[in-house]
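The structures come next, written out as structure tokens.
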Structure P
């Protein structure tokens, strides 16, 4: 069952310390929940985040949601019939689980694709709504470094080149900013989570190009 899909291999080449990040997520969840009852991974892609955790949390029901039906089908295949997984083809803002239902919600490199700030807020607010009081929200995104964006981009491009990506792809990742993905600064991400009403917000992972945050309802 523990396969690595083509999408995940591509992500490991363009996201700095991606493999390390994936190992960090279940450790963070374990800090707050020994055995979460329901865990939603929204924008799940091909299911890699849940495959990392499914053997650690043996009593947890997992929900994998993604707007791409192709991603969902690949996720189903890689899970090899795992009965504890439910699959939903919908973006975050359209998920309709009841309020105070979920113990954990993860959004791994997905919300930065929202070009409309209001929809991004709606999606994040929906995660807050579905979480139980004390529930854990984990979100990772591409980010901005306003004090030295050029320096951060230079580090990011060096990582991608070292990973074997061709120069046109490396440059394209930079030019896609504000066209295909829409990052915020660390301060703006924290402000967003605070404004929505999370009681505790913090950064648990950070690189030249990306950030991981946790928030408690």
Structure Q
């Protein structure tokens, strides 16, 4: 009836009008109106093919097969790394490798008593590595107006002496500062002090090994090691 049509229209139209003018930076925002569109599409499909049950079954099967095919076989970035990202099986596998490789490397090579983790994806570190001390370094999300740019409130100088965060030196007399995300490497002002650890599925984990007298600097848009 018209009541259901009006309900769906009031659900969908305001969001469509808004996002026609305002860029949607995060893919999850489609769920504001996507459920209503799916309901409307399903209703339309049934109405069109109600008198042709075989066609309805065939159309449904084609739609299901298409969605399964896209999820199982489409690449994460079908148009290139700087273009649209699809949420497919490959996307999930790549994401799992990204985080699991880093979590396992950190646990295997660095003790939580002497390690500080600098991370843009710090919520993942906070949840999966709760025993490690972490520092956020926020950057703008992809597709946002500040994508890739530092988004930190204020500069601060942080002393990496073990007493600063309750850390203790490792067996080599060092404190470790891990740069968790590769997106942060461009903000590193002391690349010559950076070490690399190879990861299981490719890529490297960057980190600093600080002596007792070294200081670790974290500013609003950069970081590095300050010599004594």
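Source structure of the calculated read-out (mean projected area of the Cα convex hull in nm², for residues 45-116 alone, 8.3) within P, Q: Q. Could you figure out which one of P, Q the value 0.40 for FRET efficiency 1/(1 + (r/R0)^6) of positions 21 and 61 (r between Cβ atoms, R0 = 35 Å, to 0.05) was computed from? Value 0.40 for FRET efficiency 1/(1 + (r/R0)^6) of positions 21 and 61 (r between Cβ atoms, R0 = 35 Å, to 0.05) corresponds to Q out of P, Q. Comparing relative contact order in percent (Cα under 8 Å, 6 or more apart) across structures P, Q, the highest figure is found for P. Computing Rg/Rh (Cα atoms, Kirkwood Rh) across structures P, Q gives 1.14 for structure Q.
Ranked by distance in nm of label points 7 Å out along Cα→Cβ at positions 165 and 197, structures P, Q are topped by P, which has the highest value.
Here distance in nm of label points 7 Å out along Cα→Cβ at positions 93 and 141 is compared for structures P, Q. The highest value is that of Q. Given a computed value of 0.00 for FRET efficiency 1/(1 + (r/R0)^6) of positions 29 and 173 (r between Cβ atoms, R0 = 25 Å, to 0.05), which structure among P, Q does it belong to? Structure Q accounts for this read-out.
A short reminder: the numbers here are calculations on the coordinates, not readings from a lab. In this text the structure is predicted, and so the values were computed from the model without any measurement. Cβ atoms are built from the backbone, for glycine too; each structure is taken alone.
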